[in-house]
Structures are given as structure tokens and as C-alpha cells.
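Enquirer: Next up, some structures in C-alpha cells.
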Structure I
Amino acid sequence: MAHNDIEIEIKIPLDETNFFRVKEKLKETAKFVKKTQQTDDYFTPLHRNFVEPEFPFEWLSIRKRGDKTILNYKHWHPENVEISTHCDEFETEIKNQDKLEKIFSAIDIKKLITVEKEREVYIYEDKFEIALDAVKELGYFIEVETIKDFGNVEVAREKLFEFAKNLGIDISKTDKRGYPYLLMEKKGLIKTNDKPK
């Protein structure tokens, strides 16, 4: 969820033990918001393959959130670097996914992968939204996103990492590519050529 169309977040994989330890800590210190099942279908235009760069910086997805279906586009900055700082995020609710996918097909936008996850959301002091994700075929992750304006991207990222450290999370493991890339890599749908993660 972007704040003024700008999303600043970090995503870190967790082993099962730490996932449930962090969950217990959040139950004590943060406000539980909701638990949902989420399905995200990712797409790319054939004329500009989003997974071609070493570090993909654009994602286009159709997201199912309960009875809502949302078209979402993210553009990460800086482009094609190992560590992105933030992204532009635009989304709008759609009424007919089948029709939209037919439009995509007609203009050479193809489906890449489907990411399925169970997500628990917490809010900490109106500063951060924390998502605990159990992602099918990938495992456990935590996402921490700013919901308060910290003035600039650099300060916001410092606050995110500080919060994660306070939860006892190893921030050196921060994910740099996102669920769709990780899942495509696992399924052998993209070649990594032993590039650094």
C-alpha cells in the first residue's frame, strides 16, 4: 500500500522458528489488522521484458484481495540496481479480470507467474505496516512498510531497518528482487547465470 503513490518497504526471508517468534512479539507490541489469502498474477509486456534486467525494477500484477481484484504497477528506483530504495506504485480496482487478461493478450502482455500467500497484517504506532507472509513454494517472509511520512526516503529506510533489528531480524538477508522473481527462479523460468542475489 503506497503512501502518496510512493512505497518504501523492506522484505526479509525468515526461517520458521523466527517467523513464529516475530509473530508472537508483534502480537504483544503491534495492532493486529487482518489475515488474508492473497493471489497475485504477474505479467510482462513482450516488447519490454520485466525480468530481463539483472535486477528487475518493474512489476505489473492483478491482485485478488477477498472480493476485490486490483490492477497494480510498481516501478522501483533506482532502476536495475541491487538495492532499490523505494517505488512508484499505482493501482486501481478492476471489475472483470477475464476481460482485462484478454486485453493484455491482444497487446502482447503475457502472464509470468502466480504468487500465492497467506498474509497477517499488523500496524505499529501508526509508523509501520508489517506483513507476515507464508508464500507457497517460497517459505516465510516479513515485509515492513512505512505508513508515516519520515521526510525523505533515506530516513524512512533507516527507520525500517532499525525496526527490523529491534524485532531481532537479520537485515543482511533483505530480499532484493521480490516474490515473482524468486518463484520464477525456483521454477527455472529465468536464467540467473550465477548472478549475485
Structure II
Amino acid sequence: MALSDHPSERHRQVAGPFTDRVLGTQDWDAPSPVAGWTARDVVRHLTEWFPGFLAAGAGIELPRGPSVDDDPVAAWTVHSDGVQAVLDDPGTAGRELTNPHIGSLPVDAAIDRFYVSDVFMHTWDLARATGQDDRLDPEFCAQLLGGMEQIEEILRSSGQYGPRVDVPDGSDAQTRLLGFIGRDPFWRPGRAAATGR
């Protein structure tokens, strides 16, 4: 299924599968492909970094659910529904997000570029940690990879991505994207995890 180019719909299409993996998680303490992170920490990352980014840059406060430690399912659901409400709000179209590192962007474009892509990639982390379907949309994998390869030096220097993991020649877009962001595409619980977020 090709993902929409419209931020509101693309968030719905990307957050939905992540929500499915959240609902399907049986062991929140299961190790994830990110070194030092459990399945719970994948949800923690998404629900903790983005509200501050949105509030500081656009003055938009997302509703806060329970802590991820108390109820990761509710924490994610409240957070994700809040992001969707911002994107669905007609008033968002006229708002901008300003950040010293990225300048000013329309709020919906900033959410799409920095947050939706993060949810998309972390879907694999949560799925792989918890033994669920870890297939990602191949077209969006290729699109993200193409854009990220153009700014690889900036991404690496940010500290948010680990060293590139070599993958076999001829690998599909998902495998190449995972390797690019520092994940071992063949990681299974019990193997060493990747550095970077």
C-alpha cells in the first residue's frame, strides 16, 4: 500500500501499524534492537521527545496520558490520538513550527518530516522486539532512504543514528534503510543491539 503524501493521512497510515504492535505486545521488558532499550523504551522515546519539540516550536501542547511505566498502551494511544487531532485540525494549516536547527516549517510538514518518519522506523524496533510482523511499506522505505542518504553526514553527526550496518548487495529497501540508520536487519532477541536511536 502506497502511503499518502498528505501529512494527516500519512500519520494515520503509519501510526496505525505502530498501534497494532503496541496492542500486540505481551512483554514490555523484551529487549529491542536499540542497545539498552526494551519494548517499553521504544514507546517512551516517541511519547517523550515529540511533545517538547512541538510545544517549543509551535506552542502546541499535546494531551498527556499515563506514564509509559504505568500503562504503555494508554500512554501511546493518548499521545498518538493527540498528534492526529493536531493534523486533522483545519487551523493547523496556518501554523508554523520554528526550531533553531531547522528554521521554520508548516506544522504539518514538520510533524511529517521529523515525527512520522520516526514512528515508521521504530515500528520495526517494536515489532522485532516482540516477535510481531516487522514488514514496513517498501516505497516509503525507499523514499526515506533516498532523502537520508543525501544528508548522511548531518545525520551521523547528530548522534541519533548509529554507524551504518553493511547489508548484502541487492537487499530490499527495508533492509537497506535499517542498515543505514544503524540497525542490524537480522537482529533477533539475544543478539547484540545497535547503538543510536
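Enquirer: Assuming 1.4 is distance in nm of label points 7 Å out along Cα→Cβ at positions 119 and 167 as calculated from a single structure, say which of I, II it is.
Expert: It traces back to I.
Enquirer: In terms of mean projected area of the Cα convex hull in nm², for residues 23-94 alone, which of structures I, II is highest?
Expert: I
Enquirer: Starting from the value 14.2: which structure in I, II was mean count of other Cβ atoms within 10 Å over residues 15-22 calculated from?
Expert: Of the options listed, only I reproduces it.
Enquirer: Turning to a different aspect of this structure: If helix-only ellipticity at 222 nm (-39500 (n - 2.57) for each DSSP H run of 4 or more, over all residues; to 500) is computed to be -7000, which of I, II is the source?
Expert: Working: I: -7000; II: -16000.
Only one of I, II returns -7000 for helix-only ellipticity at 222 nm (-39500 (n - 2.57) for each DSSP H run of 4 or more, over all residues; to 500), namely I.
Enquirer: Another question, if that's okay. So if we calculate mean count of other Cβ atoms within 10 Å over residues 55-62 for every structure here (I, II), which label has the highest result? Walk me through the numbers on the way to the answer.
Expert: On the way: I: 20.4; II: 15.6.
Ranking I, II on mean count of other Cβ atoms within 10 Å over residues 55-62, first place is I.
Enquirer: Quick one: FRET efficiency 1/(1 + (r/R0)^6) of positions 159 and 175 (r between Cβ atoms, R0 = 25 Å, to 0.05) came out at 0.60 when computed from one of I, II, so which one is it?
Expert: Structure II accounts for this read-out.
Enquirer: Compute distance in nm of label points 7 Å out along Cα→Cβ at positions 31 and 79 for each of I, II and report the one that scores greatest.
Expert: Checked I, II; max of distance in nm of label points 7 Å out along Cα→Cβ at positions 31 and 79 sits with I.
Just so you know, all these numbers are worked out from the coordinates, no wet-lab data involved. Bear in mind that the values here come from a model prediction, so they are computed numbers and not experimental data. Cβ atoms are built from the backbone, for glycine too; each structure is taken alone.
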